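What follows are several structures.
Throughout, read-outs are computed from the coordinates displayed, never taken from laboratory work. The model shown is predicted, which means the values in this text are computed figures rather than measured ones. Cβ atoms are built from the backbone, for glycine too; each structure is taken alone.
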Structure 1
Amino acid sequence: MNAHSIRDVVIVGGGTAGWMAAAAFSRFLDNGYTRITLVESDEIGTVGVGEATIPPILRFNQMIGLAENQFLAETGGTFKLGIEFVDWGALGDRYFHPFGNYGQDLEGVPFHQLYLRERARRPMPEIAAWSMSAVAASLGRFGRPSATAQSPIRELFYAFHFDAGLYAQLLRTLAESRGVTRIEGKVVTVAQRAEDGFVQSVTLADGRVVAGDLFIDCSGFGGLLIEETLRTGYEDWRHWLPCDRAIAAPCAPVGEPTPFTRATARAAGWQWRIPLQHRIGNGLVYCSEYLEDDTAEQQLLDSLESPALAEPRRLRFTTGRRRALWSHNVVALGLAGGFLEPLESTSIHLIQSGIARLLTLFPDNRFDPVEREEYNRQMRALYDDVRDFIILHYKLTNRDDSAFWNRCRTMNLPDSLAHRLALFGQKGRIFREAAELFSSSSWVSVCLGQHLVPRDIAPLVDALDSDRVAAAMEQLRRGYQGTASKMPTHGAFLSQCLKGM
């Protein structure tokens, strides 16, 4: 510790974002002098519908010392191998976006290029037949790969579905056991330093004042500190992502939980299905220009597999992000930083990434601008990357059955996405920056799943013997199928995990 060390970190708001931050900070800022305080009000509800995740959540749970089986037991969790997309490219379509890679590259040639050549030569199964995660999902199977697992089981990647409210409770218990102080109360005013505008303290409704050096804004859509106080500004992405409403309603589970999320395109948006142990999470994301709220709610209720377990919850949002997620001495996480609809289950990952980057660039009380600028640069790039990938699903559609889909199909694109699509459309080429979230396989999944087939094939493929490639591909396909068929069902494996608790 020195005179410039951060002594007090104040997290404003609880929920998933607040308690993820508290749990991580209690683990990595356990230095004997940094105090962590979280302020939240029971009067203010949380959104709590972010129940599906992507594989990096495993690293976060390991990082904070949370055992996987305990996590599953206490959050009603299930395993997730990817997302099934229904009716996106056209009515009647169905494809699977799996976690992990497709097949194996051969002599430096990406597997999807091999697949494209074979597909042009003869009838072929969908490319998902060469994904361990996709094949296991199609059979309703699951197995947790060990650290020493051999191919093909080691190619199975997974994440989770879980109850976000129960996850926040679990993280709270963990954080408080490590010294985090929780203060119940509603923030009514924010005090700033006169000389530089830095946040100095927050005052609660009962008059208590909570002072800090670094403030983490987890206050939700409004952004109490980052926007209402610091006026950071918001970049609106409704031009590309016009959905601005969601209605969520859980229903009773039906049969064994599937090891995947389902996203079904509707006339004015799309519907999610997330299977947990104790319920199925359902929600309809839609554009209010094309669908009235009451009609949307009835459509959701009519589509449920079993009676609703609670009254539907309505949400309003504007897709986009803050122009700066770190301003002065305030860092925004979760909905306070921005909102990207949950189509690819990235909401919790954006929180996780914000926390990890902040720990890497953790400041002292001088708040060097270079650290703040680097954090904002990295987070802007991450949000933009996710934005482009979500837009991809809307743009690559042949649907013309509604005004909503006509708008999406014909919209202009961000330059970054237009360039990617041009490269893929020509010869199936995909280039990624080092820090991008979605792999080349993810882009292949959506592009091929929604009928963007390259006009030609990369010339490097022609150097490989076609018979040898075909034999190797068939051997791989049989390996995935055979391995998956020997795995336990998802429900059986989940029961094994929970028995040990």
Structure 2
Amino acid sequence: MQELNRKTAPNQLRPERIIQFGEGNFLRAFVDWIVWNMNEKTDFNSNVVVVQPIANGMVDMLNAQDGLYHLILKGLDKGEAVYTTQLIDVISRGLNPYTQFDEYLKLAENPDMRFIISNTTEAGIAFDPDNKFEDKPANSYPGKLVQLLHHRFKTFNGAKDKGFIIFPCELIFENGHVLKQCIDKYIKHWNLGDEFDKWVKECCPVYSTLVDRIVPGYPRETAAEIREKVGYNDNLLDEGEIFHLWVIEAPESVAKEFPADKAGLNVLFVPSEEPYHERKVTLLNGPHTVLSPVGYLSGLDTVRECVEDEVIGAYVRKVMFDELLPTLNLPKDELVQFSNDVLDRFRNPYVKHNVTSIMLNSFPKFKTRDLPGLKTYLERKGSLPAGVVLGLAGIITYYKGGKRGDDTIVIQDDQKIVDLLQNLWATGSTHQVAEGVLGAEFIWDENLNNIPGLTDKITNYLDAIQQKGMKEVVKEIL
């Protein structure tokens, strides 16, 4: 079997135009795959230089293979099972700024460089006042970024056409706004001057983005088989689902420079990412949160089993299409298409997603993912959404603990929440349980007993689940 590098594998050398902070599985399965598609299907013609954002990382492994790796994408596409393997050749090299700081700054001297993309985890976009401009490098990602921008500014004497377009991909709502605030703080903290500050604001726009693709990463169980199939000893194999979505809060002029949408990809350039963030939270995370307790208490163990079960699958569709979808403000056909894509992802035959793993911290999840939809539904329809409310009753029942058959129910949440539920269930009164949970302002930041009819509806569902079993209750609301 051959080693994988640019001497043994077919590849193309292109101009280095993208600096990427992060070498992990997600960026390689998402952003670098998108760049590969743009190179193949448009005249984008760009390669990526990867910058390792922390002292200990993977750039040595990346450089050992000259940036080459195979990406396996699998899942359902319009109901059909798809499995693809592709050699990705867009990473030209990797740099470790902790050992190659001068080489790192030289990236700013390349006049072809135009884009900066990052995924440094949610904790990566942060201001650290202990970082100094003289550090080689600053420890935080925004600090390193400001060092690079300043070198660019000095190298090209503040030329307006030498700015960068910056796309953060960290999983933070309005990540671009958060990163901008950190950049501003460092410029002031380090006294880098008004001219530089003005150049950054005018010439280095930072655009908020929303990214969506499940990336399991290195396929340990099938790695040997994949290597045999591709004929290379690839130590950087990466694996993701077929579905992908990148929403970029940027004008049409940016889309012309970064033509991902022209490559037939699910990349949207929009005035605001907020409705798409809301759509993902409501139509993907929301159904996940309520199907898990309802499915588990009906005897099912995985998301796929829930969606494919005749009764629980109908429940999931009811919650998604009849109750949560009408609470959103995007065009209906777009929401229906997204919901159908979500169902395909839930049914992915290559992913085993246990519902018990989703039950971690269920109350905070319900608060952010389902409660807004419950309130909007009530406001618009004048009644409570039965499926969503049953989901909350399912969470409350799950937190009673005990057993399901031979399986012990293990509750993982804030201990204060766990203790509250245990004490409420010990009263033996489902009405006290409902009233106590809904009135726990430390969970909800409000008293949900004030929502008309909710306390009684939760109480009735708790009684029915105890008496008839979850699946029979689901049948009744269907």
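Compare Kirkwood radius over Cα pairs in Å across structures 1, 2 and report the one with the greatest value. Can you show the working numbers first?
On the way: 1: 24.0; 2: 24.6.
Top value of Kirkwood radius over Cα pairs in Å goes to structure 2.
Of the structures labelled 1, 2, which one yields 15.8 when mean count of other Cβ atoms within 10 Å over residues 98-105 is computed from its coordinates? All intermediate terms of the calculation are to be shown ahead of the outcome.
On the way: 1: 21.2; 2: 15.8.
Among 1, 2, the structure yielding 15.8 for mean count of other Cβ atoms within 10 Å over residues 98-105 is 2.
To which of 1, 2 does the computed value 22 (relative contact order in percent (Cα under 8 Å, 6 or more apart)) belong? Please list the in-between numbers first.
Details: 1: 22; 2: 13.
Of the structures listed, the value fits 1.
Computing distance in nm of label points 7 Å out along Cα→Cβ at positions 282 and 330 for each of 1, 2, which one ends up highest? Intermediate results must be reported in sequence, preceding the final value.
Working: 1: 3.9; 2: 1.0.
Largest value of distance in nm of label points 7 Å out along Cα→Cβ at positions 282 and 330: 1.
Say we calculate FRET efficiency 1/(1 + (r/R0)^6) of positions 154 and 426 (r between Cβ atoms, R0 = 41 Å, to 0.05) for every structure; which of 1, 2 gives the highest result? Don't jump to the answer; show the numbers that get you there.
Details: 1: 0.80; 2: 0.05.
Comparing 1, 2, the top value of FRET efficiency 1/(1 + (r/R0)^6) of positions 154 and 426 (r between Cβ atoms, R0 = 41 Å, to 0.05) belongs to 1.
Using FRET efficiency 1/(1 + (r/R0)^6) of positions 34 and 306 (r between Cβ atoms, R0 = 35 Å, to 0.05) for the comparison, can you identify which of 1, 2 gives the largest number?
Working: 1: 0.15; 2: 0.70.
Across 1, 2, FRET efficiency 1/(1 + (r/R0)^6) of positions 34 and 306 (r between Cβ atoms, R0 = 35 Å, to 0.05) peaks for 2.
Given 24.5 as the derived value for mean count of other Cβ atoms within 10 Å over residues 74-81, which of the supplied structures 1, 2 does it correspond to? Don't skip to the end; give the middle numbers.
Working: 1: 24.5; 2: 14.5.
Source structure for this number: 1.
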